[in-house]
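Please treat every number below as a calculation from the coordinates, not as lab data. Only a predicted model underlies this, so the values are computations on that prediction, with no experimental measurement involved. Cβ atoms are built from the backbone, for glycine too; each structure is taken alone.
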Structure 1
Amino acid sequence: MNKTWLNTSLLYLLITALLGSVLRLMGFVSLGFNYSNLLHTHSHIAFLGWVYNILFALLIYSFLSPQKQSNKIYQSLFWLTQAANIGMLLSFPIQGYGLFSIAFSTLHILTSFGFTYQFLKDASLNPDNKQRLSFKFIKAGLFFMVISSLGPFSLGPILSANGGKSDLYYNAIYFYLHFQYNGWFSFAILGLFFRMLENNTISFSVKKGNLLRGLLFISVIPSYLLSVLWTKPHVSIYIIAGVSAFIQLTALIIFLSLIADKKFEIKSKFSGWVYFLMCFSLFCFCIKVILQFFTAFHYFADLAYQIRGFTIGYLHLVFIGFVSLFLFAFLVSHKELDLNRNNKTGMTLILLGFILNELLIFMQAISTWIAKSMIGYYYSSLLFYVNLLIVAGIVLLIASRLRSN
């Protein structure tokens, strides 16, 4: 794998965690930043700095021949992407969605289009990829990544037409989040998971695998409606959203059945940490699908909208629990993260910080829902110090890599 690409990705993960800590600190210390602008910076660096970069590196490594991996166009695309990321990192805290931040985010989208085109072109030259379930998942993920860009592209016209933040504005943001989380991220991670099985000669039911991919694929577009139920649309929208949520739940059952058939082979092929991180990640994926199913019901859709903690907890569940922990498992399995003491400690701190973070967020949300009360110092010391565990864990991972490179 390209060491520079991986190290750059981990650096963005650290920046994401540090920005998260600053956001927590702003709950009880006045720092002079605009909270909303910093939140936009946090989310963009998380998605486009950490996840996009690391998937960029892992997809090229996993699906292209060594000759194609060395194609200079990927180096050009990668560094153009970093120019866009640095631009967003500098402009979003100052202006939020403004001329420069939109220009840099547009540059990132255009480079992602270039990557999608070139990667699929090069990967299709390998006849082995065409038959692999893993590659079918990756193609679907890239398709949804492209679709997600319609959300950011629509923000300018929406703001211009409405002169402010309307329901349409928020639905455009939810459109982007939905197709990133439930499309691009989910399909890419599942594609890498099946690639790991294929590379370790773990055979699985192709019929179940294709059915899983098909059900998830057809559910992604209509399940976007789950994100707009807070606007209290026509009853027909609830029905479509409910059907899509049921399809996703059916796909989850098929996925669990597929894994159950091969659980002993999977456990025997992967080391303790890889197996644990993989299982933990896929457990978070299961919780994600179940939570989405509940939001198909009017009561829970309103609850998720009214109590922000449920939404924040869900987003972190997917971003850290499902996506990031699986990426760590993949890196460990390919010897890019050694199982030395520092890395084990780092991953333990990240896990502990994630679990405590989720417990605090959901405890607060449930407390607000049932007792209409707040946990003391919720937005101050508790979450801030918990977040520092994640920061410390990432620092240890990066320090270990720098020493070993």
Structure 2
Amino acid sequence: MSHEQLPKKPNAAEPWEIEGTRPLVEIRGVSKHFGDVVAVEDAWLDIYEKELFSILGGSGSGKSTLLRMLAGFETPTSGRILIDGKDMTAVPPYERPVNMMFQSYALFPHMSVEQNVAYGLKREGVAKAEIADRVAHMLDMVRMSRLAKRKPNALSGGERQRVALARSLIKRPRLLLLDEPLAALDKKLREHTQFELMGLQDELGITFVVVTHDQEEAMTLSTRVAVMNDGRFEQVGTPGQVYEFPINRFVADFVGTINFLACKVTSCEGGRAELESVEAGETLHARLEQPREPGSTGWLAVRPEKIFISKERPEGDSRTVLRGVVEDLGYFGNLSVYRVRLPSGKILQVSGQNRVRTARKTVEWDDEVFVSWDVGSAIVLDE
């Protein structure tokens, strides 16, 4: 499935941007304690209908506990969870308009694909003819019709993932919760399945909430991302907002790769700052989202792909230019990654697309180089 099959309306306001739009899911001051261990602390979050929302965090961040509370498998220590305006805090899982797809897929090994998918409908007493129609339609949607008679042990990891997804979706929940849904797949299949999942969610119009530790997966899939750390949300925003405008060093460092240079503001005027940095050895330039007092300290952060590397000094007054030596480099086919040591000993990582078809490298180990970036490419973050 290509990007062209997933059109977006470029000028349409998103539901979280429209005042008065009621969220489908409202998490209100939710905390969960296991004895002295705080898994989730005072979480507030709105998730809107038809979103593909990701909760991103490392191990122990609280993301899976929060998902289990949404599903009803855990009860909050405090706070409330509302779904479609109804308080679900104490409602058992089987009475919620929610389904959950587990990381292990949890397929019944003795049942065929179609029997696994039909299981929930049979438990509800749905008529056989309707079950047959809905199972056939769902297997067709996930492209598993030809394998309907197979048992799970005769399927690949990607095929089992599709069966688990079909079983989760066939009951038409208002909300589908997915716990690390692609973790068991290899890299190439995971990338392919991401776009399939996006297309399926868009076609069905069901709200998906995905828990993942994979930053790339969250950025690819999501309408919005909540970055979680130590039981709290550090930042909630679109993938572009979280990646390009992180609100603190944790988010910047957790989402993607980034370089940090310790710095001090020497002047700030017209949304532009000059900074001094012992690590850089040169004056740094950055645009500021918020004014900063001269003398205040922080970190200048810049992504590797926003840094240019060359043997000749680049021109332009609006650029920060530093001199260094290539200490390491890696060739990855579509791009090259350089580790450049500055005179202070600080290492900067630089990545660049290999746009010219050649087997020769333009920059080699131990080359003296210039690294540079535009004033708008860097962001200044607090300690």
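Any idea which of 1, 2 comes out highest on distance in nm of label points 7 Å out along Cα→Cβ at positions 80 and 152? Mind showing how you got there, number by number?
Working: 1: 1.4; 2: 3.8.
Largest calculated value belongs to 2.
Assign the value -0.37, -0.59, -0.74, -0.94, calculated as log10 I(q)/I(0) by the Debye sum over Cα atoms at q = 0.14, 0.18, 0.21, 0.29 Å⁻¹, for residues 248-287 alone, to the correct structure from 1, 2.
2
I have 0.70 for FRET efficiency 1/(1 + (r/R0)^6) of positions 112 and 296 (r between Cβ atoms, R0 = 35 Å, to 0.05), calculated from one of the structures 1, 2. Which structure is it? Mind dumping the intermediate values first?
Details: 1: 0.70; 2: 0.00.
Going label by label, the one that fits is 1.
Where is FRET efficiency 1/(1 + (r/R0)^6) of positions 192 and 312 (r between Cβ atoms, R0 = 41 Å, to 0.05) largest, in which of 1, 2? Show your work: numbers first, answer last.
Working: 1: 0.95; 2: 0.50.
Result for FRET efficiency 1/(1 + (r/R0)^6) of positions 192 and 312 (r between Cβ atoms, R0 = 41 Å, to 0.05) over 1, 2: largest is 1.
Please compute FRET efficiency 1/(1 + (r/R0)^6) of positions 48 and 256 (r between Cβ atoms, R0 = 30 Å, to 0.05) for structures 1, 2 and give me the label with the greatest value.
Numbers: 1: 0.45; 2: 0.75.
Once FRET efficiency 1/(1 + (r/R0)^6) of positions 48 and 256 (r between Cβ atoms, R0 = 30 Å, to 0.05) is worked out for each structure, 2 has the highest.
Can you say which of 1, 2 returns -6500 when helix-only ellipticity at 222 nm (-39500 (n - 2.57) for each DSSP H run of 4 or more, over all residues; to 500) is computed?
Values: 1: -25500; 2: -6500.
Answer for the origin of the read-out: 2.
Out of 1, 2, which one gives -0.91 for log10 I(q)/I(0) by the Debye sum over Cα atoms at q = 0.11 Å⁻¹ as computed from the coordinates?
On the way: 1: -0.83; 2: -0.91.
Going label by label, the one that fits is 2.
Using log10 I(q)/I(0) by the Debye sum over Cα atoms at q = 0.12, 0.13, 0.14 Å⁻¹, for residues 56-207 alone as the calculated read-out, with -0.60, -0.68, -0.77 as its value, let me know the right label among 1, 2. Display every interim value, and only then the final one.
Numbers: 1: -0.60, -0.68, -0.77; 2: -0.54, -0.64, -0.74.
The read-out was computed on structure 1.
Please state which of the structures 1, 2 yields 0.95 when FRET efficiency 1/(1 + (r/R0)^6) of positions 144 and 336 (r between Cβ atoms, R0 = 41 Å, to 0.05) is computed from it.
Values: 1: 0.95; 2: 0.55.
Label of the originating structure: 1.
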